[in-house]
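Visitor: Next come the structures, one after another.
Readers should treat all values here as calculations from the given coordinates under stated rules, not as data from a laboratory. These numbers were taken from a predicted model, which means no experiment stands behind them. Cβ atoms are built from the backbone, for glycine too; each structure is taken alone.
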Structure I
């Protein structure tokens, strides 16, 4: 364990939190004062924050001598990193700064949750000493990040009708059809990576405990989450399920994601209680 590298990681984590907070405030100011220049500064701060966040995670891995994905603190900060990455992708691809105003509070709350967890580095339990750790947890991070963005997009969709026609926000928020389509892409990305998460987890479990599935609470709720989003995609593709109903479905799905991550660890401890 390299204490100097871990001290650097702690400093970078703090700076990242401040940058995410500053970005969130500027997004709110952008909406309040209706100045596009402010949104560009907010996006820039978010990009810088994500870059420093990436360096902080690398430092955590070097300092701990392993992948930084094995406890509540490490997964929460990685979860925030994933939401930041996916939201930036859509913000930059679709020139959709308003998305940042909705995504940044979610991102800040999750990294704030990470800040409240213990940052102590402990030796890995035998079951976690596997090359499958990186595949399993990294796919979960991308999946949860994509679902977080689909949640935010669905909230924007549900509030879209309340925006004044022809006004500042109306010109900077995609129409309902495009919002619905972007949310669909985000859910599809999340479900793909959640599938990888469950499959790699099953393979890892067989290597570690001699069985592919044990109906552990986190395994069960991950499957419930997968089923919810799979039904969402099935209804969209086969039944033309879209619009408000689909947005509500996506919101419910993300609430299930949050329960899988936070609620299960708090109320339903099991073999995954370490993360």
Structure II
């Protein structure tokens, strides 16, 4: 199958451009943290938005060139994973007027996109198991879910280490109070949990159609369930036991570590039906 070289070039240029802009944004956020300049923080937020725009063009070019949704290998999903984190960051930062959140989120985006840069970018035709309309539903749910959990992780780190950050120069004007941080974590986890639930349900339906079984205890299925249980415990403890603040934040951190293992660790260490992704 022949692919459009112009679209391949657009994808490559936008990918490297997004990577460079995210790095610049992370560096500018660090400067804003050290010198306590709001203009630097606003500039970093603007750079993050520019990086997101380039990132979006990169994914669109990939999808058009491949003639399918770009969700089917490590490079493609890592690129979309980083995109989902950025999308959720921009939405939560805008809603809660917490632009300094990028200080903790953008480096994470850069690392995930850096991981994507180390993967093969070769475009392959879809294997039969992936030739389904459920691909878009299932993977897009995972992208939004993981992106939301990434934001919750970043805010949880702020909450857990907030006193040290303030001592290092991050003033109250830049850092919301603990109740607001806790609320952001809760809403980000709730959003991620909803989409993770939909991801698991759509995956089960797809699995039944592709492999004849709703659930086969594949390593990725198992670790997705473990991640779902951890966040379910988080929501239960917060809503029914009143767990807030640092205790709840620790759960959000542990949950995201499980997300990372589900994506990177399972794909690297455990062979299964999802090995292609």
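Visitor: Computing Rg/Rh (Cα atoms, Kirkwood Rh), for residues 96-175 alone gives 1.18 for which of I, II?
Guide: Numbers: I: 1.18; II: 1.15.
Structure of origin is I.
Visitor: When mean count of other Cβ atoms within 10 Å over residues 152-159 is compared over structures I, II, which one is greatest?
Guide: The maximum falls on structure II.
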